[in-house]
Structure I
Amino acid sequence: MKRIAIVIGHNAGAQGAVRCTDGRTEYDWNSDLAKMIEAHDPAHIKVFRRKRGGGYSAEIDRVYAEVDAWGADVSVELHFNGSTNPAANGCLMLSSGTSGSRALAANVQKACVAALGNKDRGVRFVGKGDRGGRSLWAGRAPAILTEPYFGSNKAECEAADARKAALAKAIYEGARA
């Protein structure tokens, strides 16, 4: 069985994007989602949090060193998207472009689109120096960043809330495939 690391995007001090419906941040909303994913197989899934201190790069390097020390086979970093356009929509996965990351991203993308019914924005490859890239390249295990919906889109927030259990199951099943 694969060991799946779930990394909660952002940290307690810099919590990321804010949902338009309830003011919940990426860090807060995804903390709940991470617990739901972990509940599918607590023996093989572990949740990791970025700890503040030393700046962004140090935080990423530290959390992915923890992921490596645990022996993860894959890592999934949880986020949601945001935009100044409240009509922006869809599900997107970010991948390093390595074969393992591409396969992981494709599996999780397919499962998340099915779970939420959002527009399929596909898989985007991100370089080491690009936004989000450090997370995709810092660890040993194939890694992805999830952006399953837009927190700036009221309908997508409502759908994500209504289908949160299905989203957790989709991420789990996509990551273990």
Structure II
Amino acid sequence: MAYSVRRTTADEWRDYRELRLAALIDSPTNFGQTHEQALAIPDETWQERARTNATSDLQAFFVAVDDTTGKLVGMWGVMPHNAHPGVHHVLGVYVRPEARGTEVARLLNQACVDFARTTDAKDLTLLVRDDNDRGRRFYEREGFELTGAKQPHNLDPSHNLLEMRYQFFR
């Protein structure tokens, strides 16, 4: 399979919405939102998110596209951290099962790192659930390291979200 990675466009908000909903069904414990909550989001909000993620100088979402079918098979976002000025944060990470184990995750991650470097951010972080060993190992291979910071998962406080920092950012 061949995949292309690119920034989302404003007019593909429906495809992005479908991918986000699929992610929430497939991996419900890895996000801070339930499928039901995402279903309740009005189309106008999805459209605004798509416009912002396609055009902002501060945040972006990237998708992986199956070159044969045109189907979106992965997504990765980066935006300013809402609680830490000068820090950008990776979020909304998902790869469909059929594209896992390929280069998709690495390409999406690199697209976000590269985008964040075009901003004035001084640091790049992400959160990974404490029981997501596969995700944590991937991030470590890509250059992220645990910072020691953690916070309770908002949907399941019996688990923590572990902060990781990209050690080669600046």
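Read-outs: derived from the displayed coordinates by stated rules, not from any lab. Please read these numbers as outputs of a predicted model, since none were measured by experiment. Cβ atoms are built from the backbone, for glycine too; each structure is taken alone.
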Ranked by volume of the Cα convex hull per residue in Å³, for residues 4-99 alone, the structure on top of I, II with the greatest value is I
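Between structures I, II, where is distance in nm of label points 7 Å out along Cα→Cβ at positions 140 and 156 highest? Don't skip to the end; give the middle numbers.
On the way: I: 3.5; II: 2.1.
Top value of distance in nm of label points 7 Å out along Cα→Cβ at positions 140 and 156, among I, II, belongs to structure I.
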Any idea which of I, II comes out highest on Kirkwood radius over Cα pairs in Å? II
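Which structure, out of I, II, was helix-only ellipticity at 222 nm (-39500 (n - 2.57) for each DSSP H run of 4 or more, over all residues; to 500) derived from, given a value of -10000? Write down the numbers at each step before the final one.
Details: I: -13000; II: -10000.
Structure II accounts for this read-out.
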Out of I, II, which has the highest value for relative contact order in percent (Cα under 8 Å, 6 or more apart)? I
